[in-house]
1. State the single structure among P, Q that was used to calculate helix-only ellipticity at 222 nm (-39500 (n - 2.57) for each DSSP H run of 4 or more, over all residues; to 500), giving -28000.
2. Taking relative contact order in percent (Cα under 8 Å, 6 or more apart) as the quantity of interest, name the structure among P, Q where it is greatest.
3. Could you figure out which one of P, Q the value 15.8 for mean count of other Cβ atoms within 10 Å over residues 161-168 was computed from?
4. Kindly point out which one of P, Q the value 28.0 was derived from, the read-out being mean count of other Cβ atoms within 10 Å over residues 121-128.
Structure P
Amino acid sequence: MRKLYSIMAGTALFAIGCGTGSLAQAAEATQEPAGVLADGTEVTEITLTGKNGVSVSILSFGATLHEFLVPDRNGNLADIAVSYENLSDYEERPNYWGATIGRYANRIAGGKFTLDGKTYQLPQNDGENSLHGGGKGWDVRNWKVESVKSGRVASVRLSLVSPDGEAGYPGAVNASVTYSLDDAGSLRIEFGAATNKPTVINMTNHAIFNMAGEGAPQGAMDNVLTIPASHYTPVNEKLIPTGELRAVDGTVFDFRSGKAMNEGLRDGTDQQIVYGRGFDHNFALDKGVTAQPELAAILTDPASGRKLEVLTTEPGLQVYAGNFIDGTYIGKNGHLYRMGDGIALEPQKFPDSPNHPDFVSARVDPGKPYRHVMVYRVSVEP
């Protein structure tokens, strides 16, 4: 895989990317071999680059957002995506970082749900729960690269076939994810899935961000987070939603006006913080389900000026402050990642929706394909 992680003094590259005149006026997409898996399967890396210096790379393994290079207010590039450097680590120590999650993102209680009177048992890889597809989900599948295009936007479309009964889920599913980067710094991610029998689907991207740059010695908890959500879904000790929609007003879960992630992160007087070892909760976005992506979160690093806006068509946003990253994971540039070194902002249906009739349904039927569109939009604050 390409070695761009050390580009921190990237002023010249940013200046070139922002120029006019003879320089390219279109986003560019390229692809190259990324290595092979243990079984000999070849993995592809696709790089999308905009003329403003923003660049992302996607691995076919897990349809993973592997790298996200973003300039600061001085034009210096940093990779804001916390993830592995080597393909072998993604395979041998899967940790969802940057991956496309399916069939069902987040937790399902007891690893089971009932659909049309039939109960389905899923792998239990999170205590009693099933998490992110049950341990052998779409994050550890090598997706097929369908198309790679340059132009007004640079894009890559990947696809996957999930057979009926895979990981216990009903229905054969044809899934796809398309990453599209424009010259303004917006990375659009569109998920789609069609099934031949009723099933449940909840797809998202599990990128973990640090707007100061992955591996920044101060970690990511100085990043400032804003979420337009007046309620969240509290959980029990197994991190399963209780079914309540609880107001954030007067609690550490109130991010409506924006605050640093470390505010309230270690408030042991809040039982929800104790259960999650910090923030690991779903926020019920005030916008609800929308036809087009609308704002779900803003994450900024005041020191560098880097800003990330997350938009989605889905009703929920899981915020995870890297609470289970325990210092045993070695990532890019040999950085040893620890608790609080990154923040996941995962738009999705609510956790355990198949077991909560009052939540927005995750049911997908034949002839009515699943669709989720989300956007990571980066910019720089003065």
Structure Q
Amino acid sequence: MTAPLQTASRRTVRRSPLAPARRVAATVFAAQGTAVAAVSTTVPAVKERFGLSPQLMTVLVVAVALSAGVGSFVGLGVIRRLGLMAAMRAAVVASAVALLLIGWAPGQAAVAVSYCLFGLALGCIDVSANTRAAAVERHYGRSVFASFYAAWSTAGVAAALLTASAAHLGWGVEYTLTAQAALVLVLALTIRSHVLPVDPPSPVSDQAAGASELGRGLWARLAPFGLVLLVAYVIDSTVSSWSTLYLHQTLDTALSVAPLAYAAYQVGTVTGRAGADRLVRRIGPAAVIRAATLLTAAALVGLAAAPAWPYAILAAACTGLGVSALVPLCLASAGRLRPGATETVLARMNVFNYIGVLAGGAASGTLGSTGHFRLAYAIPAGLVLTLLATARFFNHPARAAGRA
């Protein structure tokens, strides 16, 4: 009797309307992960092709973060006007176009505009993809958010390896970014419309909750999650944007090997995120936050002190493993605060996201341009320990999700 029951259960799962929604959300995350990895791992090559100074390269990384912050609220408007699916498709296609423009830009001004376009697309993907991921998790009634970020990181690994392979074959950066853009466009073609079940009615209607909960009260409730998100993106930006240049410039590594630090970082995040949902259900989100904080701090110290590129790659992988659960846990917890206005809540959370990217990208780039890349990894090691104080705020949302 057991086997037929199990077969019927599997058929029920396959027929569930949640499966297509989960696949589409994972695809959008994968497309974004590919695009971000393409930009991050080609920083040294773009710098050399256009003769950009370290200071100007830092300005461009900061410009991407600023544009992404604007793009987050532009995406919110697109979602309200055209719908979530249209917003996701348009943003993914725009990111692929931006990659092509960066690679084939005729000069420094054009490449700067292309980076800004990429940032706008990135922000729009952020708010639309996270909104859909929060809705899917809410319908599942259990932690699945980390699985979407695992798709993001897996795609990032593939894109980083593509950059390294292209450099090994002697490809110009324009051809590398064209190949990356093609991957993003292929993923865009697989984004299919789907329907989620209607949300169960909330005990308090959106109208009754009103402006007060979407005002200062909401900001106060978001603050602990926002702090974790900010620090996580300081670290992510420092490793993602500058690890390739760190290996190339400070550790004297070849361009064909330098992108492997980014790939290793994403392998770490894939590994962590693949098991994060089960770990959250097993020991609770607060314990996961504490363990992740301590591991990340230790790994960043190792990255700062690395004597050669193999040690740096190993430390980058451990950093990814440690930081892997922080972002999905923050966004899932924040998204549960106001199920009826998830896109608005997550647009606000993106403020912390991009402040972290700005701080990490600008500080690391500035330190790197003055020959102090090691400090760019040592300083966040101390900063991440402050997150131990926020762990207790994650328990209540997790219990709420468990009852969904």
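1. On the way: P: -1000; Q: -28000.
The structure behind it is Q.
2. On the way: P: 17; Q: 25.
Max of relative contact order in percent (Cα under 8 Å, 6 or more apart): Q.
3. Only structure P yields this read-out.
4. Values: P: 15.8; Q: 28.0.
Answer by label: Q.
Computed from the coordinates by the stated procedures, all read-outs in this text should not be read as laboratory data. Small disclaimer: the values here were computed from a predicted structure and weren't measured. Cβ atoms are built from the backbone, for glycine too; each structure is taken alone.
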